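Below are structures written as structure tokens.
None of the figures in this text is laboratory data; all of them are computed from the coordinates on show. Just so it is clear, the model here is predicted, and its values are computed rather than measured. Cβ atoms are built from the backbone, for glycine too; each structure is taken alone.
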Structure 1
Amino acid sequence: MNTQPSVLLVDDDVDTREMYGWSLEARGFDVIGAGSVAQAAHLASERRPDVIVTDFTLPGEDGLALASRIRASGTLSTTPIVLVSGRAFVGDSAERALRLFDRVLVKPVLPDHLISELVPLMLDRTAAALERQLRDVRARVARMDHGSAAGRVMTAVEELQAESTPAALLADSNAHYIGANDAACVLTGRPRGELLSMSVWDLTPEIGLTLGRQRWAHFVEAGRSAGAYQLQGPAGSPIEALFSAAAHVLPDCHLSLLHPLPTALIRAD
């Protein structure tokens, strides 16, 4: 389930690409290399990387030109882009760089520093996607007139238009699961029937029943919750995920959308 996050690394210097590439791969990233703007734009369209890292100075067009192409692309426009540059930007060029890039790093940039900048960018992008999907589900549910409450919520989840369908766990006000999609079964390593016999804190037993009830009551009252979450697999192994949850999607229906975290994005701190 935890597929490798992909990084498109753009630099015409092979040694630099290999230096960063080795460190990124050792951390668990899938690295795609490119040596020019044209090659990078083609690979970005074809491979849809999770993040793009580019040098400023490239043969022909520069890193600003690449970023402009990516931002103008309908399918790639929100892709995080990091510029690694040996020059400082001032005035108009600095404003343009800030508009186009999510991070501007001035050389020398050690591989560990680069990775420390990429991880929060990719986590933020995943969290934002879960928030958008949660809003989409709520909007779809509001337009439905027929079916059971749980059925309407899970149907709305199935209708999400996304490359990666999030794991969806639906619970009632007693924190017992009343709905789970296929992605939730894969994430938790449990069949749907088993999930529907469990409660929220059965998947997080270290919380304990008393604290679990307190946290659940707070979530139901607050209406929203999001962040990092650790579930427990059938054999006791930890499952790291990001989640976004909304209480009262419909009466007695509280929905959590989850995305598994690959090893590359699990912080060591």
Structure 2
Amino acid sequence: MSSVIPVPPAAPRPQLVAPSQVIQSDGSGAASRVAVFQVRGLTKIYKMGEVEVQALREMDLDLYKGEFLVILGASGSGKSTLLNILGGLDVPTSGTVRFLDHDLTSAGDAGLTDFRRDHVGFVFQFYNLIPSLTAIENVALVTDISKNPMKPADALDLVGLTERANHFPAQLSGGEQQRVAIARAIAKRPDVLLCDEPTGALDYETGKLVLKAIERVNQELGTTTAVITHNAVIADMADRVVRMTSGHISADYRNEKRASPEDLSW
């Protein structure tokens, strides 16, 4: 079995922008907060031969620092397209997306690559682990190229997998593999964690363990978190819920109290 070479800590990256430059109000009467993402007039059109499919329709959205946002919608509602654009994996047809003081819509390929590497952690429905590497080695793949990473062992501990650090993916359950993927995503200390149907391939009990890990990252690290799902029950654990229909926002509201993942049932 291979061993992981410890990754020396890098100097902390400088703050991108003073909070006073990006403080916004959400109009709810709550105290002003830092708007991490500001989306204005966002439109995305996919062309398939002679056919045009409008995935997003002039959408406006703010996502605030430390917020836990759940984006609900049926298949085809545009939620995955929105998440991909927020994460710098796709670009809009029109409109603007700002991350703090960075205009992502004019960043170019190199700029978006830097943005993804330095600021965003991704968790997808399928785990995308390297089969020949142990759990801790999969996490170290990210910390090796990060500017200010946590130790891989600390990331695994945060998701409750200390005892499984030296196991290969084939020796882990689906829920454990997904938690390794979460540890890999947060090990570089991202500003934002974007999760695309993170429980979609899991059973009920395992899904709750994964949601607990995501909640812990949000609460203990203060990582701004967005989870997209078709499962409306998951919305109860969010600070804020956005519902999407046919490429636009049909509802946007805050929960008076966040539910614990242990209390969810579906």
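For the read-out Rg and Dmax of the Cα atoms in Å, for residues 189-244 alone, a value of 11.0, 29 was computed from one structure; give its label from 1, 2. Answer by label: 2.
Given a value of -7500 for helix-only ellipticity at 222 nm (-39500 (n - 2.57) for each DSSP H run of 4 or more, over all residues; to 500), point me to the structure among 1, 2 it was derived from. Matching structure: 2. Set 1, 2, criterion distance in nm of label points 7 Å out along Cα→Cβ at positions 37 and 205: the highest-scoring structure is 1. Taking relative contact order in percent (Cα under 8 Å, 6 or more apart) as the measure, the highest value among 1, 2 is held by 2. Computing P(r) over Cα pairs in 5 Å bins from 0, in percent across structures 1, 2 gives 1, 5, 12, 15, 15, 13, 10, 9, 8, 6, 4, 1, 0 for structure 1.
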